[in-house]
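K.L.:
The structures come next, written out as structure tokens.
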Structure 1
Amino acid sequence: MKQSGILFLIILFNYCFSQEKHETISIKEEYTPLKTYENDKIVKNDRKKEVLSYVYKISAGKDTVKYYNDTYTPIDKTIPITFILKNDKKNDNLILLINEEEKDSDSMIIKFTDQFQMISINQNDNYQLNPIYYSELKNSIYINKNILDLTDLLDDNLGDYPYQLRYLNRISSYKKYKNQDFKIIKATVKTSRTQSDEQDTWNVIYKYDKSNILQSVAKTSTDGEISFEKKLLSKKNTEYKFKVHNNVESRYEDNDEITFDVNKNTYSRMQSHFQFGLVKEETSQLKTILFRKE
């Protein structure tokens with residue numbers, strides 16, 4: 001879709017959004033820098049402890065979301081990022097439109113294939129689901145245009161997706177964690193390298209226990225390299241704790257522990273970010289201190 005066409009649709013949806021009822025979610029997160037190492041020696045960290053603030057305005061049908069980062073700027077002076085999920089007029093697919101600062105736009109194509117219970121993203125990535133989960137998402141995403149369920153499906157950010165999509169993880173529906181009958185069977189993902197024209201193909205393996213509780217996700221190349229791995233450390237009622245490893249082209253890697261409760265809307269992340277070239281590791285903590293719906 002041409003840039004001018006996307007901008008016109010954004011303007012049209014903005015007008016419609018302003019005329020209908022919508023839900024507002026306010027979130028505050030506390031960021032705490034811990035220790036920084038260079039060549040295995042502790043060095044001074046210039047970052048300070050701070051509170052980060054975000055506001056989400058969600059349409060009644062959940063097909064439109066406006067995201068505001070009002071940490072440093074009052075919300076009435078903050079230009080939102082707008083997400084719109086709609087039918088692609090060219091075919092039977094869906095298109096997620098993303099508009100940032102009223103000028104920079106991106107998009108993502110979502111295709112449903114009933115024969116294989118498969119959801120494809122941008123014609124590169126294929127997620128095969130079990131029949132009950134596929135049927136649920138066919139109804140909620142394809143028919144009802146629910147952006148929060150799409151966010152839940154892609155919460156591990158395994159492909160080359162618009163970076164703005166990560167901002168929606170804070171308001172994910174957590175549907176696949178709430179219902180143990182919903183399973184992703186497997187996925188294949190293609191990613192482009194940042195420093196060359198080459199493309200990598202990854203096989204994603206999902207493992208569940210006998211109760212259908214997700215135990216691990218592993219994104220592995222054809223030669224056995226693991227670029228992403230998520231392992232369940234514990235589950236207490238509706239609270240999950242995962243160890244998450246993410247390696248990006250051996251330039252940097254993250255080793256985090258994340259804890260979230262799918263009903264209480266609590267979230268915390270112990271973060272370790274290592275840059276290979278600088279031999280530098282930064283550790284920090286991020287946790288939700290406010291989650292309010294209006």
Structure 2
Amino acid sequence: MISSFFLLSASYWVDIHTQRALVCDINQLSFCLQQLPESSLTHLPQDAKQLREVMGHRHAMVLPITQPENISGLILLNKEVEPKSVITFIGRQTLQLNLFRQQELSLWHEQGHLANKQLQATILPQQLSRYEHEWLADVYVLWRSVKETGTLELAWQQYHRRNLAAIDDPINLSHWSSPYLLRLMSELSVTQIQQFSQYSDFVKASYLKLNSINPRRQKELNNLVKFIFNNNKSSELPNYLYWRRAELNALLKPTFIHLLGESKTEALLNSLMLITTVDGKLNPS
């Protein structure tokens with residue numbers, strides 16, 4: 001577990017693979033930036049005000065740094081806007097997820113970006129899409145949370161949070177890592193994950209497994225999420241992308257059960273027309 005002393009500090013260094021990064025409280029930024037060498041500052045916006053504008057209302061953000069070679073980036077945290085819960089609505093149904101240790105999860109996600117950046121062109125491809133950057137950062141969250149806690153509890157929280165974000169804003173699915181997290185959490189036990197003492201070894205094994213997910217499959221899943229939660233036209237075209245409905249059911253069901261229980265989950269999935277027959281099409285009854 002990250003020491004509470006560090007989490008409350010204005011700035012501190014964290015080791016990430018072969019480099020390190022400076023973690024800063026955005027509200028004490030001027031003091032924090034003094035910890036960076038001048039060669040690093042040339043890669044950042046010119047002053048603290050510009051950094052705050054770049055961060056906006058986000059509660060965490062990472063800025064890569066290439067100089068000097070032992071520093072990988074600057075991670076900014078805004079504790080004042082750290083979410084305590086996530087609430088979304090599906091029709092009249094309210095879904096609320098209470099968040100625990102969210103500051104650590106946010107920090108690990110940003111550290112994941114920097115860890116993966118170091119592994120590009122070796123373990124990972126030299127070029128990654130924006131979406132790959134995001135779900136790979138959550139792969140780091142999965143590995144790190146198991147390493148720190150010995151359970152999948154925080155990884156599941158990240159999973160549920162990504163699902164609720166996709167439902168709430170289906171047009172923007174850049175952070176929807178759930179298809180990748182579920183595959184890993186379904187196939188790997190805590191003990192198996194703990195056997196990877198180094199993240200580089202874990203992501204090497206994981207990427208080979210996850211890279212087999214067909215881009216067309218992911219695009220179709222994304223289109224189905226947008227269709228159901230943005231257009232709200234499931235009743236008009238109940239068999240739209242019917243061959244992906246069982247898969248979306250499997251992705252959303254763990255979150256719905258966690259928040260609503262079995263009975264309400266079945267009713268909700270049925271209302272969304274995600275209860276399908278063996279052939280993938282809706283039961284006409």
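Values quoted throughout were computed directly from the atomic coordinates according to the rules given, and no laboratory measurement underlies them. Just so it is clear, the model here is predicted, and its values are computed rather than measured. Cβ atoms are built from the backbone, for glycine too; each structure is taken alone.
K.L.:
Given structures 1, 2, which gives the highest value for relative contact order in percent (Cα under 8 Å, 6 or more apart)?
P.N.:
Across 1, 2, relative contact order in percent (Cα under 8 Å, 6 or more apart) peaks for 1.
K.L.:
Right, here's the next one. Consider the structures 1, 2: one of them gives 2.3 for distance in nm of label points 7 Å out along Cα→Cβ at positions 54 and 70 as calculated from the coordinates. Say which.
P.N.:
Values: 1: 1.5; 2: 2.3.
Answer by label: 2.
K.L.:
Also, I was wondering about something else. Which structure, out of 1, 2, was helix-only ellipticity at 222 nm (-39500 (n - 2.57) for each DSSP H run of 4 or more, over all residues; to 500) derived from, given a value of -15000?
P.N.:
Answer for the origin of the read-out: 2.
K.L.:
Moving on. Supply the structure label, taken from 1, 2, corresponding to Cα extents along the principal axes in Å with the calculated value 68, 37, 32.
P.N.:
Only structure 2 yields this read-out.
K.L.:
Between 1, 2, which one scores greatest on FRET efficiency 1/(1 + (r/R0)^6) of positions 110 and 270 (r between Cβ atoms, R0 = 35 Å, to 0.05)?
P.N.:
1
K.L.:
If we compute mean count of other Cβ atoms within 10 Å over residues 222-229 for structures 1, 2, which one ends up with the highest value?
P.N.:
2
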